[in-house]
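Enquirer: In what follows, structures are represented as structure tokens.
Throughout, read-outs are computed from the coordinates displayed, never taken from laboratory work. It should be emphasised that the depicted structure is a prediction, and the values quoted were computed from it without experimental measurement. Cβ atoms are built from the backbone, for glycine too; each structure is taken alone.
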Structure P
């Protein structure tokens with residue numbers, strides 16, 4: 001793969017990289033020439049994705065990590081640098097959006113879990129790797145937010161709040177790690193992945209979208225490759241909505 005989307009010789013870390021949008025991005029990065037660190041809670045799933053990367057002729061490191069645990073992010077960063085000696089791109093893709101029965105029935109444990117996975121983990125991993133990127137030859141950080149940050153609903157308060165925090169963090173870290181590290185964010189809308197919830201059967205919701213359909217997982221790839229590569233060399237601190245027209 002030539003041109004400015006080329007990632008030959010680059011090392012990319014993807015959290016939540018074993019399924020859904022994360023797996024699609026992992027395979028796209030490998031096809032573009034990158035070696036990939038694939039992290040998720042289940043090592044077996046990471047190993048399966050790693051075999052797919054290796055079948056494309058690239059190197060892969062499967063690594064079990066729960067990004068909601070502070071020290072797991074430290075271990076993941078250390079493992080990536082120990083294996084490859086560098087990280088050129090970090091993709092904070094891991095996330096979760098469990099729903100409580102109601103606002104008042106939202107437990108502290110559920111609230112904390114949503115914030116830990118969707119905000120605390122990406123913060124810690126970005127800071128660890130971003131500082132090293134800045135000391136080295138620079139790099140790119142891609143955060144995954146959600147259109148829920150722009151269109152919060154009563155049943156998604158913790159999730160929407162965490163993703164809004166990711167948007168704020170994107171801008172703040174773009175300032176912190178400039179000028180050699182670019183930090184941007186993709187805000188996906190409704191994609192049909194294996195973790196899609198009951199909304200996938202909601203035809204009224206589907207027809208309310210500008211494109212009148214839900215997204216297919218591979219449709220995240222173009223934006224991810226753009227932000228990971230030199231194609232976006234003058235882009236930083238931006239939140240790009242990939243949402244099919246979620247008005």
Structure Q
């Protein structure tokens with residue numbers, strides 16, 4: 001089984017750096033982000049136009065790299081989680097987690113018994129089409145894969161301790177736009193209420209030995225949030241990086 005370099009880096013006290021793929025689901029994207037030194041990717045299945053076949057392709061391409069591929073699924077429904085895991089994802093990100101009961105259902109869908117209720121279909125893409133020793137594989141997969149719960153609402157903040165304390169949750173991830181929207185301060189990322197929410201998430205993850213994740217859109221934003229204590233960073237999305245780089249060059253050429 002391919003090792004999850006995100007788990008390895010976090011265990012060593014380091015900060016994994018990733019990137020979100022929302023637009024460029026091309027055959028070259030896996031090696032491109034590997035060449036850039038990225039540790040993990042978030043393949044977006046919530047806000048993108050990717051279908052399951054495209055996600056399957058990207059997961060297959062990432063097998064040829066050291067990069068850990070995670071998938072943000074549209075919701076916490078079992079069939080979304082189980083399908084991407086059987087396609088070879090090394091973890092799932094679930095949007096808008098609001099309760100411990102929802103977090104437990106996510107863990108159950110993602111992990112095999114006795115840690116969860118994930119269905120056991122072996123010998124497919126997640127096993128490189130080789131039938132493994134079932135018991136050994138189930139234990140190794142449960143240790144290797146990751147559950148990332150997005151905190152995107154006031155309700156989630158109210159239930160943060162219980163969500164974080166759910167066995168099997170590996171990281172809490174602030175969805176910064178949605179969280180500010182829920183707080184009535186949309187996109188006000190320096191508002192006191194938002195900054196207090198960030199500090200609360202970091203403190204909660206540190207208490208429970210989890211990672212605190214977030215996706216800054218600029219280096220300035222990244223430095224601010226890392227200073228607060230976020231240690232799992234996805235730098236922007238593919239279309240944002242492409243647009244910003246192209247616009248900068250075009251503006252300079254025209255100037």
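Enquirer: Compare distance in nm of label points 7 Å out along Cα→Cβ at positions 181 and 221 across structures P, Q and report the one with the greatest value.
Expert: For this comparison of distance in nm of label points 7 Å out along Cα→Cβ at positions 181 and 221, the top structure is P.
Enquirer: For mean projected area of the Cα convex hull in nm², which structure out of P, Q has the highest calculated value?
Expert: Q
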